[in-house]
Structure I
């Protein structure tokens, strides 16, 4: 993969991005930078990067033509106040508007730009090898709220429609056009932050997709909260429990077909699918 970082002068932001990307991205990723009106490598960019243990003192500002932009797989532009250079053609593009530290001039501005770019590259580094995910057909979110009536009113406005159903404890919104299900649940007497997510869910096509999602999650190294199973009490469904890196619960589920419901075992709470 070839990544090209672009700004106007290629003197600070794109140079720091190039240095950070070389240090943070996998060895097989080729990185370059250039500018639409190249100037001179800024000494404070060099100093800020040296503080992070990265030497870009050998870099030089370059025009677009010097880096063969037409061969890039990903182009990242970093202009904020200026007009960014544009490379035509079918290429993946990202725009990271970072304020030009040279405009402020002080070392702190270069450090801030370095850290902002570095944080974005840290995310990019984790995205480059993301395997294919499960074939989702819908998204479900569960939120805890303090005042069910007021929150239901707000989300009825936001989603432009009444909830599909509600009880004294919860309200369920469904927007098929958005493949969205949202359930609001009032906190059971305990103070909670407003809008705290308690569960996210991903609808899948069928039982096989739930089992396949489990295999994909294992390959990713995801946190498995509960292996795939078929639950028969409450709302019968095939489900897999995951947790994101912060511990937020995620349910991947598929509704049972009529034939699966007809074969429901007597007295079974759950059936293991592994």
Structure II
């Protein structure tokens, strides 16, 4: 190849032929974090030491889950200071549906503002019967988003297996996507999507701009092992998923999640990050 300047079209055509890892390294600065449910026993024992250990591994962000909601204002501020000292972020938290209702949304807003979050994610819900019951969940998300956006935050929804399971001629996740504001993030849990027999790449491509974060959890080809496999050991086609997430889904950050493996919680988190980096280098 000569030293002459090449056109953008020529460069794009050339780069498309390069290995995925190179293209990811060249094009992506999306941070990778840990959903702290992955180290829940350690977190319960010593929250600050656990967050320090996770940051030392190289994780760039964390996601706190439901127990954070009970922290005092002072405890929340102390955790924010630790995050700042470590140079890592908390882009979102996981919340019970009750933490995002009219009675509690102000508390959720205030805590997430202190932590520096962008999204308050509903990670569990109690729908009524049938697909119509999921419309009430959509209504609750729209209400929460309307309250949060006044302070620069947005609501999100995290799926589990039921949302991708066919019921009454459709899937609940489709009801949520159709009946919620585009500003509401649809946080994709890859492992539960796979367990339900759905295609995460197709879902991402069908909902452009709304898959702003993903839980990178794998699902074993052997159902007996379930979620206990490490990142990259299961059925997920991570290269295709990450390409879809970044080119179509609007991914802003990734979160590794692990529900338990043959290793300790902290070693599991470290091994999963190493595997993620081997597929998607910085």
Structure III
């Protein structure tokens, strides 16, 4: 990502802190600039808030957006919340991060309370830039043809009509153990599973998955995941119990299970082993 421009109206606080944070996070990998529509100078409280985390922005200057060369900017991030954001011409990618202006006049606030508003804005901007930085240079992932999710429920008969209403479709099939919905317009395979006595709460998601075209796609996804450094919960294999699948299990950074799978062809199903034990694919 080359050429990053942060914008706010007065170019005194949010965009100034954003530039300092981006320079610290991206180092020399990205050219970082900031500007505003009515620049007024760098706010001393912005300097103080940044100094608290070891970043010196005291030498930064406030400038008009008109002074920024469009050829130097690939991504524009507007930080305005309630104000009218500056307009930047050109074909740059545009993001909007609405951050409340910590420099907005408020005579009821003391110095400590005003500084606290700058700290809050600083931390919100920092968290967003960290996500932006983490999304750089992601290696290509698998090409999904379907997305799958499943949740556990207490009562299939009560939950099935709710999700039928929510998804706008009747279940494709059901047993005493599960109810399956297929939503082609969303490329979604959604399954309700009996709870098996497990505690259910707001984090009841059982797992998320994506379907690939064939066995080769699952094996390729495994090698891509290894290269990317993701956690491999179960290496790719062919399973026969339940729905026969070629499958790979990952865990996301928070420990949630992710299934990458492909359905077996008729020829592959004909090769089902007598003991139905899983067959490793890599």
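Laboratory data are not the source of any read-out in this text; all were calculated from the coordinates shown. Nothing here was measured: the structure is a model prediction, and the numbers come from that model. Cβ atoms are built from the backbone, for glycine too; each structure is taken alone.
Assorted remarks:
- Looking across I, II, III, the calculation of mean count of other Cβ atoms within 10 Å over residues 217-224 that yields 16.0 traces back to II.
- When distance in nm of label points 7 Å out along Cα→Cβ at positions 97 and 137 is computed across structures I, II, III, the figure 4.0 traces back to I.
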